[in-house]
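Several structures are given next for inspection.
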Structure 1
Amino acid sequence: MTTPIRVAIAGAGGRMGRELIQAVVDSPDLTLTVALERAGGELCGQDATAFLGRESGVRITDDLGALAEADCLIDFTRPEGTLVHLDACVAHGVNLVIGTTGFDDAGRARIQAAAAQVGIVFAPNMSVGVNVTLKLLELAARSLKDYDVEIFEAHHKRKVDAPSGTALKMGEVIADAWGESLDDVADWARHGHTGEREPGRIGFSVLRGGDIVGDHTAFFCGTGERIEITHRSSSRANYASGSLRAVRYLASQPAGLYDMQQVLGLNG
């Protein structure tokens with residue numbers, strides 16, 4: 001019988017952390033060994049699956065040394081926390097699945113450097129459906145180079161970065177298919193007398209409110225027609241499912257930096 005992959009979860013007390021914990025404990029090929037919270041978190045010491053009405057024997061902790069008991073950490077926290085966890089994973093030889101968004105260039109460079117020592121899947125969205133959507137966007141962009149493109153995204157009111165990492169990735173995929181850099185063709189905001197829309201630009205718009213899990217739409221607007229490619233998330237379960245696929249993928253890979261397109265075999 002194959003030994004289960006030992007999984008650690010960061011942000012164990014949050015909504016996404018709990019979704020991940022439930023997904024891991026319900027997977028026979030994985031075992032939950034570490035549940036991390038921020039230093040001094042009020043949930044530290046509690047059983048990680050208490051919210052499910054059962055005992056796992058794994059206590060929520062702020063001790064990063066506990067990562068020595070894991071093969072892979074899944075992290076959907078915030079950039080500053082993820083980078084602390086990144087250093088601990090390197091120190092303990094632990095693979096890392098990063099679903100956190102909002103990194104600056106320096107943060108992304110640290111992730112790239114760490115991937116020389118451990119396996120890392122780093123993606124703005126772990127959803128299988130979102131990553132299939134990205135592949136569809138690549139195909140559309142190659143065929144619709146003269147269409148006006150707008151990207152709209154909506155998230156819950158507590159999301160702290162905008163546009164979302166997924167919206168940015170959508171823009172990057174389209175710009176790359178056009179042979180452009182997103183920074184060179186993006187319009188991040190419009191206000192006042194903007195003049196006519198320039199061709200070859202990608203516009204972004206953002207909604208924040210309520211408990212929206214995540215909606216993303218890319219509009220390809222041509223003369224007499226409009227194509228909309230949309231992905232809507234109604235729960236976080238799809239992010240958890242994709243994350244577990246990333247954990248399994250890393251278990252058979254050498255150190256390196258990977259994305260979900262590679263995990264799902266969509267990069268061919």
Structure 2
Amino acid sequence: MKLITFNAFRTIGIPGVRYIKPDHMFKEINTIEAADVILFPETWQVPTLVYGLKKKIFPSIETMQIGANKIEMTRVLQSIAPQHVPYTEILINTEENIEQILATFPFPFVAKQAKSAMGQGVFLIKNTQDFLAYTALTDVLYIQEYLPNDGKDLRVCIVGDEVYAAYWRIGQEGEFLHNIAQGGTIDYQHIPDQALQLVRQIAERLAINHAGFDILINNGNYYILEFNVLFGNQGLYHQKDTVAQAIYQYLIKYHEPPFPTAPFPTQIPS
């Protein structure tokens with residue numbers, strides 16, 4: 001089995017994988033054509049790999065395409081599980097639409113930029129001045145209702161077709177964001193089975209096979225805020241297998257011909 005990766009760090013531990021720099025794709029086109037599975041391509045590479053070269057990729061094309069943009073992600077989630085998505089308006093940034101948002105959304109509300117991670121590009125809008133500052137940053141208004149919570153949300157990580165890990169992200173006192181990158185802490189206790197089941201159902205429905213889902217609980221309902229394809233590893237150190245090992249087991253399960261069974265290396269492929 002021939003494996004190519006475009007992200008060396010996320011595939012440490014997968015045997016027989018060859019790393020190619022993304023910007024060398026066309027220089028290595030013959031090697032790529034001969035590969036069985038391409039691991040962790042960048043978003044811009046996906047159309048060429050899947051539609052042009054007809055290659056199998058991991059994460060799945062559904063994961064890559066839906067996960068590339070919060071706006072498209074939200075629209076997909078609204079179509080299949082609207083009761084689990086905060087009320088959201090997605091509008092072109094015009095004076096008329098700015099006025100509409102200010103007339104219909106009570107403060108506070110949440111505003112986001114379409115492409116961001118680690119809590120960046122997510123804003124708690126407390127007043128008109130906050131909102132106008134946000135509108136200067138984006139061409140599209142992505143506005144969600146603010147859901148009061150107890151200062152934490154749930155991160156559920158899917159790898160392959162299984163829940164790989166789940167943990168609470170607890171924000172600092174008085175802080176809006178719960179992200180670990182924004183100073184949040186981790187708690188592994190009392191993970192609700194309902195949340196895990198919801199993520200499994202959504203991931204299976206959408207063919208998502210590598211993502212960290214962010215779940216907020218409000219009045220007993222589970223809301224999917226978003227998912228991140230390249231999720232952080234801060235909360236993943238308590239698992240029996242590494243993420244790379246879980247990915248490899250998934251590839252063995254679903255891809256032919258059979259994969260090699262060499263021991264897992266621990267160094268970045270050259």
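If distance in nm of label points 7 Å out along Cα→Cβ at positions 24 and 248 computes to 1.7, which of 1, 2 did it come from? Source structure: 1. Highest-scoring entry among 1, 2, by Rg/Rh (Cα atoms, Kirkwood Rh), for residues 72-167 alone, is 1. Which structure, out of 1, 2, was helix-only ellipticity at 222 nm (-39500 (n - 2.57) for each DSSP H run of 4 or more, over all residues; to 500) derived from, given a value of -9500? Derived from the structure labelled 1.
Every number here is computed from the coordinates shown, using simple stated rules; none is lab data. Values in this document were obtained by computation on a predicted structure and should not be read as measured data. Cβ atoms are built from the backbone, for glycine too; each structure is taken alone.
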